[in-house]
Structure 1
Amino acid sequence: MITRLNHAVLYVRDARVHQRFYEDILGFETVVADPSGAFVFMRAGESQNHHDAVFFTIGPGASESDAGRGSVGLYHIGWEVATLAELNEMRGRLEACGALVGASDHGGNLSIYARDPDGLEFEVMWLVPRSEWGEAETEALIRPLDLGAAMDRFGANRPGGG
């Protein structure tokens, strides 16, 4: 039985560019980096995994991804934070570097969306406690995110999930 997603592997123009972005903005740490820049294995700061993301360099001539627009492919990866305060901090970091592209309240999770240096989208989310899901349990909700109201409701430092 599968229990959860363990890691993602992405082809990117330059793994070292992603390494810097994931370290500086998202707080990941480098596990293994090829000296030539061919690949980088990275782990989220609080992760118990060997690695959570691997980036393989394919070169500057790589075309933009058209997944979802002209081809099949992965839409995004969702990274989880422990508290709404951390989600708010991450929103500020992503906004400051120009990567933030959206935010949504999905009922079961509160999410911000951003693009990495190659324009690949990712999500950073806080898991709403299951007892609070309500209609989100059986519906695909997309509502505007009011992070201030969520922090008032749940508490900025309440752990997600559970």
Structure 2
Amino acid sequence: MIELVLGGARSGKSSYAEQQVINSGLDLLYIATATAGDTEMTSRIAMHQQQRGEDNWLTIEEPKLLAEVLLAESSPDRAILVDCLTLWLSNCLFDDDDQCWAKQKTALLSALPQLKGHVVFVSNEVGQGIIPMGEITRRFVDESGWLHQAVAQLADKVTFVTAGLPQVLKD
């Protein structure tokens, strides 16, 4: 089962997604796409770790090669939480390899139908705000919107979380 959980900043999407994975009753794997490049991000990562409690989770940090890790780690007895797709997108967009994003997006979309077990993707919905002024920020908004559409099409379930309240868009 593939699930996509979308929401804005501090919407409760990660907590909701974590609960979905825990409720599966399967072994828990957390794939973190964030990189701790500064003290503020380090604090955010620590907060997420503390909230979910690391005791029951195996954690893999992978900022770019998401499809590769998913294919290697998915199994019928495992639930995987990927948090989050928009950070992964940023990591690939700002990579030295100009083709990183195109390659990694294609790899992920090709991998989704092959995944076993329960996989929940968390992502920030960024397309409901003001259109950004800078070229790279406009590209980020465009690419995240296209990514969400593609993943949602392949997903079994899509949920939008606002103010901690889940709204099922597809089931």
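Each value in this text was obtained by applying a stated rule to the coordinates, not by laboratory testing. Note that this is a predicted model, so its numbers are computed, not measured. Cβ atoms are built from the backbone, for glycine too; each structure is taken alone.
Side notes on the structure shown:
- Which of 1, 2 yields 2.8 [distance in nm of label points 7 Å out along Cα→Cβ at positions 34 and 66, calculated]: 1
- Among 1, 2, structure where helix-only ellipticity at 222 nm (-39500 (n - 2.57) for each DSSP H run of 4 or more, over all residues; to 500) as derived comes to -5500: 1
- For the set 1, 2, ranking by Kirkwood radius over Cα pairs in Å places 1 highest.
- If relative contact order in percent (Cα under 8 Å, 6 or more apart) is computed and equals 20, the structure in 1, 2: 1
- Calculated for structures 1, 2, distance in nm of label points 7 Å out along Cα→Cβ at positions 2 and 130 is largest in 2.
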